[in-house]
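The structures considered in this document are given below.
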Structure P
């Protein structure tokens, strides 16, 4: 059975990844990871690391990974919003049917402020879009 390894390994971190070259042709038949770059998802920057410079092929692979990661993060963000709607609905049900007066007192102000802030932003964004769609910039 032959193990097929990728050419690059991406160690994900908050704003991108550390990029390693996968080296398998060592004398003792071991695998090594050699850091060659840091990739920044936000601005697309690729910084060489460890005295190594990514080849053109590796740079293309890193750029493809950055684009794929951006898509994954965007999809994950939308899933988080869907879960937030579910949490709001569950919180409403909890407040209506299960919460004690003390529990409501403990969370009401924070919830009301957060919901007011969210509502304000959503209404403003929706109004801006309606104005733009009508050509009333």
Structure Q
């Protein structure tokens, strides 16, 4: 990845990952007392970060393409990939956790996903704008 991609896409994802990781560790006991399994949030945070890195790689490959619709396809592919992986992870968690599952942790992870999506789309749009400038 070139320096522009690292600065525009990877660094914001890494900063977001570190902030949420620190919050989940610092407030872990409080979250657990409120029926929000902080371990689920830590795993979801890692999953969203890794998916963000994969989609950053997809967007990087798109920057080399002169086709105007390639950028839209990369956003769509990234969203589809995340949808499948996150749905599979949620289903696996719900089946494996049994009665110990934390629905509130899944809802909190959905909110976490929104933060990651906002950062990723904003960064991808900036990369696309820089490519055409």
Structure R
């Protein structure tokens, strides 16, 4: 029996997706040092924020109220993010999505992730040029 894949249309689905995605990120030899050593994230604090961000973006929840660029600018100041970092992040995001979720909200998540990577890259590069 081939069951349809769930969409990311419920908070629990988004939370599970984010957990799986971060498992991949934190095992990745290029990205894990950025998150663990440079940004020194505490998963107990970071994951709920990221889950709230994606629930806001995909479901319209209002619990996420941070400005993500400030944190990423500080990270980029300590260790400039390279194009390969954005590409790898996006590859892992889409690989986590593929085969586990499908539907209109999942499609929107893919589009938003591409936009996030593109906008962050552009904003951080522009910030470096102004410095």
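Taken together, the values in this text are just the output of simple stated rules run on the coordinates, not laboratory data. Keep in mind it's a predicted model, so treat the numbers as computed, not measured. Cβ atoms are built from the backbone, for glycine too; each structure is taken alone.
Looking at Rg/Rh (Cα atoms, Kirkwood Rh), for residues 10-73 alone for structures P, Q, R, the greatest value goes to Q. Out of P, Q, R, which structure matches 1.22 when Rg/Rh (Cα atoms, Kirkwood Rh) is calculated? Answer for the origin of the read-out: P. One of P, Q, R was used to calculate Rg/Rh (Cα atoms, Kirkwood Rh), for residues 50-113 alone, giving 1.02; which? The read-out comes from structure R. Upon calculation of FRET efficiency 1/(1 + (r/R0)^6) of positions 58 and 98 (r between Cβ atoms, R0 = 35 Å, to 0.05) from the atomic coordinates, which of the structures P, Q, R produces 1.00? Label of the originating structure: R.
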